[in-house]
Every structure is written in structure tokens, then in C-alpha cells.
1. Given -9000 as the derived value for helix-only ellipticity at 222 nm (-39500 (n - 2.57) for each DSSP H run of 4 or more, over all residues; to 500), which of the supplied structures 1, 2, 3 does it correspond to?
2. Using distance in nm of label points 7 Å out along Cα→Cβ at positions 71 and 159, single out the structure from 1, 2, 3 with the greatest value.
3. If you rank structures 1, 2, 3 by FRET efficiency 1/(1 + (r/R0)^6) of positions 183 and 239 (r between Cβ atoms, R0 = 25 Å, to 0.05), which sits at the top with the largest value?
4. Compare distance in nm of label points 7 Å out along Cα→Cβ at positions 127 and 223 across structures 1, 2, 3 and report the one with the greatest value.
5. P(r) over Cα pairs in 10 Å bins from 0, in percent, for residues 199-270 alone was computed and gave 17, 49, 30, 4; which structure, 1, 2, 3, did it come from?
Structure 1
């Protein structure tokens, strides 16, 4: 499982901001206590001296026979401090320096492993990023409405669009629930307004909630980034290369609206690199397009199409534009 480095940086920044906010609150409280109960400042200085004494024993600077006296003195001073706080009307834990997360002491890591507290922030940031990119609200599998699809059998297939979409829906739910190294790549195709982006978003949310790195982008934007990485200079090229790295290395990449871009030899080369690299490294991809397989064959090379048709599970969305149906209600 690979975390998205860009999202992880944001999650670390959030954790650091929370830690700083907590530290600032503590410092303000400490100044309040010092100004109203000066005796506490003096006790804190004495407590620090006892701690220095313990360090001295540990380093062999002071005699080991003093450790018990130092320890008892420290406990006595801490009790005097609590008494001073109580006498001034403050709770004993008013100046508590307990960490938000006792497992990692707010560092985000436990023995070089990412802590659950940082992982929760990471998931939240990833979900927010996906929501922003997909420009969706709270779309979930539970809110996917099959009633918008016709239940009359098709004249050419004998299967209704509703039944076809039931199968696709169930496939997507299972895919998201069991996502992992053995998952298939998916290729969504069909006319606009049939739920391709919606179900892609549902999958992205569930997979991201399981801790996997998920990147969503429009095909045209992905190819522009590949071009910037190759032809731009200085900082723009560096940023583009970092984005290309995300496209190639994330656990799940969702490429939306393939076929809407102006196709040329560079685009074909970039798409081949994207598709082939992710297949070779066993990283999963969902590609969606409004074009049919036949239409895509006229745009892309045989190498690309053989991979899309042979290495991806093709799911063809059928029916009438449900966005138009919603507007008519």
C-alpha cells in the first residue's frame, strides 16, 4: 500500500498545526498561572533542577546514591505545585502537557511506522482532495438510484439498461470493498450522464477510506502534465514531474473522459507509458470514456487498445442521460 506523498505532506502539516495550537494554549495558560500564582514559577524552576539532577545521575556526573532523594524531592515539589493550583482555583490538569495521541506523542509515527492519528488525518485530507477534484457532494453507493434506468429489455441485447446497471453497480461495490493487489483494472465506457463519474467517485471514497492512495484527474489534464514534465523548464517541470510520479505510483488512478483530448503522437506515447507502467508495476487503474471501443481504436495505437481490452474489465454503461431525467422531475 502506497501513500500519496502530496496528501501525506498536507496531513503532516495539519498534525503540526494542531500540535502548535495545543502548545500555544499551554503557553498562554502557563503565563496566566505565572502572573497570578508566582509561587508556581518558582516550583517549576525547582522541578527542572531535580530533573537535571536525575540526568546527572544517569550520565555519572552525580552519585547514584542520590537518585532516590532526588526522586522524592521531585514528587514533593509536584504535589506542592498541585496544591498551589487548587488554592488559586485552578484544576490540577489546567497545565497538563498530555499529548493528543499517547501512542506517538503527536509525532505521527511509532517506531518508523505511521501512527493511526496521522493516518486518520491523511484519509480525511485525501477524501477532501477527491471531493474537490470530482466536484461532488456526498455521493455514495447507497445513494446510487437505479430507478433512473429503464427496465424494458433492449431490442439488441434482450437485457434492460437497469439490469445492466445493476450488474455494473454490484461489480463496483465489490471492487471497492475488496480492493487490493489482486483487483482488476476497470474500463468504463458509455454515453454521457450514465453514472461513470459517480461510480468512480464512490469507488475512490471507499478505497481511500481503506488507506490506499487514490488519484483522480481528467485525461486532458494528465496529458498536459506529462507535456509540462517533458517540455517545461525549472520549477514548472519539477512540479509536473512530481505529479507524473503520483499518476504512475498511486494505488488507484482514475482517468476520466479519455478521448476528449486532442490526440497526437505525444498523447499516444504518454497514454502508453501511463497504462503500461501501471500494469507492469501492478498498480490499479480505472479509465472512463464516452467513446465506444471502436471509436477509441481509431484514436490510439494497437498496443494501447490491446492492453485496455485485454487487461481491463470492460463495463459498458447503458440507458438514457439520467441528468436530463433529474432535470425533468
Structure 2
């Protein structure tokens, strides 16, 4: 089997390599692609050194699967070229997520939407990914109607430069931090919370917030789901957390809710301690804690969930999809 990893030198790309080593057959032949800036570098996969190639039309050959994590523009430009050569494309960008004929797949929830004719598969937004993993078993049991998620997004969701900016800011004293001008975000993120993640749209919600709206409806197959989202960026390297208030059609039994969460592959409920971004880092599972029934209605559940945005939120899910394709 031949697998192409596009955007191999980025944060998600490097995690795709690690997850591929764990989940895909050892005999897999890998081809790595990145920008001209990274071409010629060598990365190790399964103890073999693989040279990174520049992503261009001349270098694209025949592959069984291509895992894309190089941004929407490159996905739009090159995905079809890989597909035309016979590859399945699993894309991490937002370029194709809301196209009707492109399945938006979270492995463990809706991978069966991938058919024998599906060649392009979209990976959801990393915040939405962790949230829907927690919501799916609850929806199966109680029938979901409304969610009000408040997301706290780590800086690695913005890429390598955002992480570098945080590291630089962390070394400054408070006075210097307030005066610093060269920051990745509009304000310093170290020791701080910025009450906006992403870019504002015409309706005054950010594009990150609207991704939760549209993507959760599509993944959970609840077109009428009511979503009232808010997002913030926090001074954490890895691990997106979400407080969510969810309204269901049935009255909630909290013991049953915790049971269905623990029985759902890829989710852990933590009852003895609080799950934090540090706990989620390098953890394949979505961690849920602080689940309690609503104060105003027996049909409401309030809970906290957190997950590694570079793993289940991106790389792990993409490679889980690839492994699923191998078995088809």
C-alpha cells in the first residue's frame, strides 16, 4: 500500500506520521510532501528515512490514500489531482467539509458514510471533533435537541507560529508582555484568554464558532440541531476544552449518561478527578468530566470535555479513517 502525507512537516503532519506508524500496516510505502521550503528534508517513518518532496503536479503519482494537512488552498489545488490518480483523499482543511456529496467523518461515529465510490473525505474541525464524540452516545440514549458549547481553544490549533509566539511571550514579565507588539494573535496569549478564536463573520460570530454549528449538524445527522456557540483562545499549547449545555428530548438519568459515555469507544468519563488539557495531551481519547443534570430542567446535561486537538482533533482521526479504508 502506498500512502502520501501532504503537509508532512507541519504540526498535524508530524502527528499523522506517528499515528500511521501505530495504525497502518508496517509494509506501507510512504511519500511525503510539503512546500518548497521543506523539500529535501528527511523524516523517519518505521525506522526508514523518507525524503520530503515539494508538492507540485510533477511529483504526484499513484497512491492508495493521500492524507492532507497543508491548508485549504493546497487542498483545493491538489486534492483532485491525487484522486484522478486513484487515491482516496482524507482532507484536514475546511475546504470541502460542507459540500453535500463529501462525507464529514468522525471515526467511531459515522465512518459508514464512506462508500465504495467515495474518494474525497473531510476531517472535521478539531473543536467540533471532540465535542461530537461526547455528544454522540448521549444523543443515542436521550435524543439531542439543543447545544450551547463554550470552547477554549489551544494555540496549536493555529499552527507552529502561534506556538512559537506563546513560547516567546511566556518568557516575558507582565510589564513587557503588555508592551509587546509582535504577537501571533491581536493580543498576547501567554497568561491570557482572548474572547475570540478565528475571524469574525458577517453575523458577528467567528468562523470557528460557525464551524461547530454546521459541522455538528452534519456529523450527528441532526439538520435541525439548535447550536449557540462561543469560542475563546487560551494560553495553552495543546488541548481544546468545551463546556457544553445540552438539551435532550428525554429526561436525563446521570448514571446512565456516564455509563453510555464510558461504553463509547474513544471516550472516557473521569469521575474522580477533573480532566484538563494537560491530561488530554497525547491521549487518543476524548475526556469528559463534571457531568451534571441541569438546574432548570431534567432534560438538560451540563458537562466538560477536552481532547488533544492534534490527535483525535486531526491526525488520529485521519489515520483511523485511512485504516478503515484499508479494510474496505
Structure 3
């Protein structure tokens, strides 16, 4: 089988390898679609924190069951996706049901080799039924679940105004689920094309360009001076994260979805007087995956809106570098296998 390995930053190479053997409590999947994630792009350019090489990337995946052990309710030939967060099951986070932030978390395609391959082996208890979704829809469940988890963690309601900083794929998902929760949603980005994409594809009503507009003034205008009750960073940019503290209302919540490797800094008096809440949002849970699937099935989200680039798996090596260029206007690239 063919496997694409990121051997070092900027260096991809296809390898021939054996199809994985079936082992206890694991399932062999024939991969059908691979979504290209921001994590994959950062790993390729050498900016992903806590990363080592060589590594097989890919964790936004959909496939067909070839063989399975310990997978009751699943059958050979069935279309599935899976939770790519492999947790230990016994640490304090796992015992408390927070499997998404396990102390020994191994994210498929990040901490361990992932799914840019024709066949993979995954733990059977991570499988998720397709529920009738197409393969490319299934491959989008994981990134959408990141947004769903952030909104659920922030306990967003119809009384909230949610500012989402960053209009990439994760930010788009955050905006979608904030909208579904009934909140007033404001998108902030420095790329006019992405803001326009949000307006056209996900009906974002309020967009602010951080390069050409006075962000604080626009937020004050849109909120009648209150400022957003919830700010979500989906950029992973240190500058953007630090700036985000200034946009928060009194009594508000700041949710960090984007990840960067440095230290954040903010004014303690300003944060304290707001009695603000700072929280991170990591990965997602099975409940988030199931919620995303139900939203897609009910038409609340249209996954095809996200896919701007489609390539064959054999073309990923040659096309990947171009997706780092903002001029390509990539939102979500999707690789397809036969």
C-alpha cells in the first residue's frame, strides 16, 4: 500500500508498506477521504508545537471497514469515521469523562503516525457510525467537532454575542455552532477573502477585518458598547490571542481553541475587574461527534461549503506546499482514494 510520510519540514515522500495486520480490539480501515488540517500544514512548515519527524500526518478521515475485532455493532464494508484521540482510559481526566484531555493523549497523525495511507489500524472503541453521511462529509466531522466542543464548553446561549477570531476551517466551525446555539456571531480575520467566504457560505452576518478596521470600535458598535460575552480564538497566533483579551465583556469568557508554543500575556487588573473566565478547548468527545453528525443530517450544516480544493491522494505531495499560500484561498483541501 502507499503511505505519504512527512520526513522533515517541507519534505513529503511516498512509501510502499504492508497493509496492517488485524490485532485484538482494533479495526482495519480502507481510507476513502483525507481532510487536510491546519495541524498538517503547520507540521509540514515546521511550526507545529510538540511535534517530531518523520511522521505520517492525517487525522480527518473516513473509510470503510475491511476487518474488525472487538467492534460490536459494526460490520465489514461499513462506512465510518473515528475519534483520532487515543486516550489512556485511567488518568484523572479519563476517569472524569474528559477523554479529550487525557494526560497521556496520543492524537492520530500528530503524536503517533496517522492516516495518509491506503489502509490503517485504529482502536475499535473509537469507531463512529456514518449514519448515512458520504465519505467527504464524514471526513469533516472531526474538525467540525472541534468547534462544537468549544461552543459546548463555553455554554453558549441565545443571549450571547460570540466573537470568533480566525476564519479558517476551525473558526468556521465555531461560528456555525455558535449560530446553531442562537448566539449573535461576529467573525474577525485579517483576510478579506475569508470574511467574504464566511458571508457567502455560512451566512455570517457580521465580519470585521482586523487590518482595515478599528476592531474595538466595531465591536463596541455592534454590541451597543457591551463587547462580546464570549471570545473564541481559532488562530493560534500569539499576537491575536493576547489582543483578544481586550475584546471581552465584563463577566465574559475567553476560549482558546488555537494553539501556539509561547506564553500569553494580559493585564491582570483589566481581566480581574471583568471577573472574566479563561479556558482552553482541546479536541472533542464522542458526544461532540454525534452532535455534528446530527446537525449535518438535519441540514443545519452543509459540509460541502468547506471544501475548496479536491485532489487525488497521489497528488497530495505535489500540491501540499501550495496550500500554505493564502493566495490559493484554501479553506479545506480534501484528498480522495479509490
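1. 2
2. 1
3. Ranking 1, 2, 3 on FRET efficiency 1/(1 + (r/R0)^6) of positions 183 and 239 (r between Cβ atoms, R0 = 25 Å, to 0.05), first place is 2.
4. 3
5. Traced to structure 3.
Values in this text are rule-based calculations from the coordinates and carry no lab data. Note that this is a predicted model, so its numbers are computed, not measured. Cβ atoms are built from the backbone, for glycine too; each structure is taken alone.
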